[in-house]
1. Which structure, out of 1, 2, was helix-only ellipticity at 222 nm (-39500 (n - 2.57) for each DSSP H run of 4 or more, over all residues; to 500) calculated from, if the result is -10000?
2. Check the numbers for relative contact order in percent (Cα under 8 Å, 6 or more apart) across 1, 2 and tell me which is largest.
3. Out of 1, 2, which one gives 22, 13, 7 for semi-axes √(5λ) of the Cα gyration tensor in Å, for residues 19-58 alone as computed from the coordinates?
4. Among the shown structures 1, 2, from which was the value 0.60 of FRET efficiency 1/(1 + (r/R0)^6) of positions 51 and 67 (r between Cβ atoms, R0 = 30 Å, to 0.05) calculated?
Structure 1
Amino acid sequence: MSHDPHQHLVEMANDIGAFFATGGREHDAAVGGIVDHLQKFWEPRMRRKIIEHLHQGGAGMDEPVKEAIRRLEAAAAPAVN
């Protein structure tokens with residue numbers, strides 16, 4: 001039996017996503033809330049690992065979480081002039 005080292009992060013991210021999806025929030029607002037939460041409360045190491053997991057296919061991630069992780073990665077990328 002193999003253990004996915006990212007599973008705990010995926011579960012946490014999906015829980016955060018479920019929280020922001022409640023209360024009738026629009027999709028973009030929910031995704032923005034997920035990004036904001038991850039930027040404020042997750043260590044850089046955790047953010048790198050969840051981005052890595054998305055690059056490996058994002059198994060187990062809910063779609064709004066995948067979108068949030070893509071936005072998180074884009075926000076962290078250095079600007080190219």
Structure 2
Amino acid sequence: MDGAPNAVEKAKALAQEHAVNVDFQVADIITWDWDAVQYDLVIAIFIQSVGPDARAEVFNGLKRCLKSGGMLLLRKRCLVGT
């Protein structure tokens with residue numbers, strides 16, 4: 001899920017190129033229905049920009065949308081030397 005349609009289109013092209021099956025969605029992280037579907041793997045990249053008021057709800061949602069034994073991968077931007 002990404003809020004930018006162009007990012008989702010690029011990700012779809014990369015997934016197809018590598019023969020990977022991924023459920024891509026264009027949506028808002030704040031209004032996303034975290035309980036609608038459960039996933040084996042959720043990858044959250046650059047979500048540190050979520051404001052402090054919504055951060056706890058987003059992280060709780062990330063946990064809720066994982067299947068039992070599922071994996072959550074988090075990645076943040078790291079600026080070296082700045």
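Every number here is computed from the coordinates shown, using simple stated rules; none is lab data. The structure presented is a predicted model; accordingly, all values stated were derived computationally and were not measured. Cβ atoms are built from the backbone, for glycine too; each structure is taken alone.
1. Label of the originating structure: 2.
2. 1
3. Label of the originating structure: 1.
4. Details: 1: 1.00; 2: 0.60.
Corresponding structure: 2.
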